[in-house]
Structure 1
């Protein structure tokens, strides 16, 4: 049996939870694009503020890694996890920004389903982060994230089929494709984060 003698820097866990909670906020803002009554300019402003807050959390994690002699798990895994969470927020910010800049008010069929997957993945990730302290009861999380990502892939293919069926003008296709690709990247990002957490859990078990 292997015993670990490693001081616990609880701040890391708090910061990862904070970073994941930013994603819940971001996913909810993406969902507001589907509300025809939303104030688009205010939504962009709030989304940028949320993205900046997420950046601040990421910088705090990196700063803590650089100033901590012994980290709770491998430094490369901490960097990967922090970067993965930050990338997802960037993709969601891009979704909101592009939708408003392009003046998009109507979205393809299945897009609402993609946004729902985004929200579910964000919530699951936020709920999973506190469990990093013990590395227990995490397998259900990454299994469900994988299932959601597969569902997202199916939705994405259906959205593309809808975009290229001839019912949209070419300029509309270009605008919408940018947006749906960013949503797909965000969903993929959640799976990458889940894979990183699985790798961490395996190493620490």
Structure 2
């Protein structure tokens, strides 16, 4: 996916919902913060995860899926699509809504797409823990689009079990490989020696 395709999905989602704001929560939301120059394997997905600002019963997510989702006319026409998402399925660090990055251009036709900030997306990816999610985070750490210290600070703001924390710190430590004087090294050491407040 590229930035222009993301902007098209923002516009289409706003039209479908009859709203002028939507939230982009998945891997392709990074295009809101970084319009170009991303590693190619980060933008392979042709799906943008879209969430309504308020959707307590999930009906808006279903509406998105049925109109501009996978296997719809929108998908077959354009070769990319939206996936309607409910907030209950998202695991972001505390305060993530305060860090959303707005995309509102002529191409979005008055609809603002509020994109989850890349480090917050990365935390959600690390919590999901699938191979493709780990590779996504590793690629962004290698390219410099994610800063290890910021990522680790966001990890501290997320609710997770001690086992999840240990796994995630291991992934970040092996991917970032901070040198002896790198501040990330000290944060990693601290996180390796602590649990979280939520051990469920």
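Which structure, out of 1, 2, was helix-only ellipticity at 222 nm (-39500 (n - 2.57) for each DSSP H run of 4 or more, over all residues; to 500) calculated from, if the result is -13500? Source structure: 2.
When Rg and Dmax of the Cα atoms in Å is computed for each of 1, 2, which one produces 17.3, 54? Attributed to the structure labelled 2.
Looking across 1, 2, the calculation of distance in nm of label points 7 Å out along Cα→Cβ at positions 34 and 162 that yields 3.4 traces back to 2.
Looking across 1, 2, the calculation of relative contact order in percent (Cα under 8 Å, 6 or more apart) that yields 31 traces back to 1.
Using the calculated result 10.7, 29 for Rg and Dmax of the Cα atoms in Å, for residues 130-169 alone, pick out the matching structure from 1, 2. Considering all the candidates, the number was obtained from 2.
FYI, it's all coordinate maths here, none of it is from the lab. Predicted model only: the values in this text are computed from it and were never measured. Cβ atoms are built from the backbone, for glycine too; each structure is taken alone.
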